[in-house]
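Enquirer: Alright, structures below, take your time with them.
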Structure 1
Amino acid sequence: MKQAHCFLNGLGYGLEQAGWDERPLYIGAWDAPFSVTEDGKLTYFSADITPSEYLQLFTRLYGEGAVEWYDYGAEKLINLKKFLEVLRRHPELPVLVQLDLFHMPYQKRTFQTMHQPHFVIVHGMRGGQFMVYDRYFEWEGLVAASHVHDAFLSNELGGGLLLHPEWLHAPDAHEVARIFEDTIETDPGEWSLTGTVRRRIMQTVESPDMYPPGALKDAVSQLGILAKRKYSYGLLYQYFSEALNQGTELYQEQLEGFIRMWSTLAYLVIRTSMPGRTGEIGLLVDKVEQLHRTEQQLKEELTDVYHRWKPRFAC
């Protein structure tokens, strides 16, 4: 499963345990919420972004198989005790929990260097260690209790669910169709990722004193995480195409190229933020426009295969 969205990847673990297709869960993940700080930094997390909408989507598609145990109004220590109690009472069930990657030793890029909230699955304990499944980073293994405790307590946000795979059911095709149509017709416009990046670049052009060119690098430092959410296009395209016995290789190649374009943009931003490079900002705007056109094409192709799928499976 692609690195699309850590919360959805975690829910997908429960669906995988139950034997159900998780791909419909990623409908709309291409436009998953993100935030912009006061100083213009794009970020995939904030106190205002909660997984409630995706939990509702999960329930619509698969049933009441996720029980929220985290109390957002309680202190961290109280929630840590609840987390440990859930694990003690349900050692056979997967627990989805948000931790701080700063304390998770398997993720070398962030361990002891960068605070990042991140959802993982904890599925029981062995010899005083936590059995962790991180589908986003394609890692599984034992993590010391001290690391997990610290990761829980230092996380500035929080969240957690107990998954009951045995309560889940296969997604109904008619419900998939309704959700897809409601989602694909919603155009975030200027509040899309490309629209927000374009606006942030123009702030530097129009108000360099308030948004200096040197700050652009930090402003888009999380662009790679946000761009990976676009892999959800490919998951849905694959879902519809497989039912039609249609190949997906060309679309997946186009999507991989699209994701690489985001990496290229991030590199160009870093270069443009260097002293003496501000004259190249126009190149950034051109690249963003190219990204917008490519994404519209990917959406159109996804919509086309959906309209061929619907008459056969959801009418």
Structure 2
Amino acid sequence: MDLVVTVVREDGLRVVADGDDRDEGGLSLGVVGLTPGNGHPYSFAAIVNGYSDAGFADSEWGVVHDYLRKKSPAEFGFDGVRVTHAWTQELAETQRLAAAARIPAVVEELEELHDEVDALLLLRDDFERHAEMALPFLEDGTPVFVDKPLALDVEELERFRPHLESGRLVSTSGMRFARELDGPRATLADYGDVTVARGTVINDWEHYGVHMLDAVYGVLDQRPVTVSSYDVPHDAFAVELDGGTLVEIDALGEAPFTFDVAFYGSEAHSTHQLRDNFTAFRRTLWAFVETVRTGHPVVEPEDTLDVMRTLVAGRRARETGEDVAIEDLGI
């Protein structure tokens, strides 16, 4: 496949060179993984490229394969976009990923991707390493999607901020685009005053609370003001928003699968079980590709930062037992 020719503009953003046609040339993506328990490299790459049954059979990601097999071939792929290169920290794992998601090229060193791809999918949820892995690409003008959560260190978030604002960086949970929340997103006015929103999820605040925050914040047009931690055995937090809504998030730890959101208004209420990962991930990929192609963020930078601010404030509230004001974080 002939790949698109890119150049770095004066503002540092890598864009298609003048006279080059994206759809004819294509957009080459590199995928980077892998962290324990996170199958996003397999699912995201397969949504773009399609998948191999035999390749997935040799992987440990039958759960991903199961929901991919339920989808029509018409639901895979984006015009002119292809995942062309893959890297993980283990060559054998990279080869399994490439076989499962039909990725033609495997690289043994992450740095090799600088000269090989037009944009990068950093699909690892070890947020402690996101800055060291993503910033070298962002700084050379390569657009990057970073898996959730982007970062929970204030200084790292400040380093990421200009890349969010430039459209070079996208980071969000797919639950911001959950199909099951299309209704409340479209009809929020019918709820009247939304007094309470709740999100309940498995695992921990840092890695899974982010799903609930993106889901809820993606519906409500409000900003977080303060975060409190409940003194209970699991991660439980209350977030006061500037529009008066109280958001309660419970991260249950090890528990039966739960990704549930509810909204309670003065005129209506609704509950939603978020189960369609395929559509959420596909919409997330569309948001990244659209941002790469236009240079304009589909997810507003402040929306991403609000979620990170809430996570950071929640950690502090849990550690100190005191309410934490978002404005005191300095982000």
Structure 3
Amino acid sequence: MTSTIAILLLENFLGLAAFGSADMFKTANQIAEVRGDEVMPFQVQTYSLDGEPVRSSNGILVTPDSSLEEIFAPDVVFLPGIGTTSAPQCTISTNWFRGVAEQLQHHSQNGSIIAASCTSSFLLAEAGLLEGKQATTTWWKQKEFSAAYEGVELAGDEILVDAGNVITSAAGTSSLDLALHLINRLEGPALSRLCARFMVLEENRGLQQPFMIPWHEKTRDETIERADQWVQNNLSSRPLKVQELAGFLGMSTRSLLRHFKRELSLSPQQFILNIRCERAKSQLEYTTTPIATISEALGYSDENAFRRSFLAQVGVSPARYRQKFRRQAP
């Protein structure tokens, strides 16, 4: 039986999420044709709010197949992320979004899978579809998401979370992981595995931790900037203590903790660990320095302590990280 995929294109939608996912489903159909399947596994159609052309975040104007109201009993409603430097500005009381929320709720109640990548997880949460469920979203908007939707269990480290009738994925190319997961769920692992190989995509990538960058919108706070510089300059063969950092900044440890919590939502100790971890990542990516030497240079007691700390911070071991992200020095 053919599964119908309704891709909802909202203004400023992420082109990669929409076009890349559509290509993934098309690849599944082409593979099915080559192997002699009688029925194509997927039928993909695109929709906008009113059926009129809609522009993607990269400026491409797309003419959809139809309007939101004409989506009829799809197996999947797929929402690409929305290109934005802030969380999507929508609430149930927003005129344009009220209709979207009602349609998403309707299709969910009637058995459709609702799948959202990147910032579109905000739309699902606002529509109430994630209440009491696990979800993920782009790593650089997780703080806003958690603050706005306390009833959603945010699994921020995950690239993809399948919560049954709703599936969410992280940023960027995770939309391809989402499409691949849908192929697996609807048609089985054999077809999804072939699609992954044709599209040169690693299956089951799991975590977005290795791709996270501390302080995406880095504060212009003078205290934080001075702290950053001090840690960078003193990150050597001894552990750095929060008391030392507080002394350098002329603050009490308690005042320092309050300041970091307010500005960065993390402790000074985690701040130091983040910088140390970024230095380790750089060494693993751009040098062939032995891991034991890196751990010693960064002030860890031994290689095992470094491995445990790195695994907790990044989600993969130093050796595995180097294997995945090794590159030539510029």
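Enquirer: Once distance in nm of label points 7 Å out along Cα→Cβ at positions 44 and 244 is calculated for all of 1, 2, 3, which comes out largest? Display every interim value, and only then the final one.
Expert: On the way: 1: 3.0; 2: 3.9; 3: 5.3.
Of structures 1, 2, 3, the maximum of distance in nm of label points 7 Å out along Cα→Cβ at positions 44 and 244 occurs in 3.
Enquirer: Any idea which of 1, 2, 3 comes out highest on relative contact order in percent (Cα under 8 Å, 6 or more apart)? Don't jump to the answer; show the numbers that get you there.
Expert: Values: 1: 23; 2: 17; 3: 13.
When relative contact order in percent (Cα under 8 Å, 6 or more apart) is computed for each of 1, 2, 3, structure 1 gives the biggest number.
Enquirer: Assign the value -10000, calculated as helix-only ellipticity at 222 nm (-39500 (n - 2.57) for each DSSP H run of 4 or more, over all residues; to 500), to the correct structure from 1, 2, 3.
Expert: Working: 1: -16000; 2: -10000; 3: -13500.
Attributed to the structure labelled 2.
Enquirer: Here Kirkwood radius over Cα pairs in Å, for residues 124-291 alone has been calculated and equals 16.8, so which of 1, 2, 3 was it run on? If you can, show how the numbers build up before the last one.
Expert: Numbers: 1: 20.0; 2: 16.8; 3: 18.7.
This figure was derived from 2.
Enquirer: By the measure FRET efficiency 1/(1 + (r/R0)^6) of positions 100 and 164 (r between Cβ atoms, R0 = 25 Å, to 0.05), tell me the structure among 1, 2, 3 with the highest figure.
Expert: That would be structure 3.
Where a number appears in this text, it was derived from the coordinates with a stated rule and is not lab data. From a predicted model like this one, the values you see are computed outputs, not experimental measurements. Cβ atoms are built from the backbone, for glycine too; each structure is taken alone.
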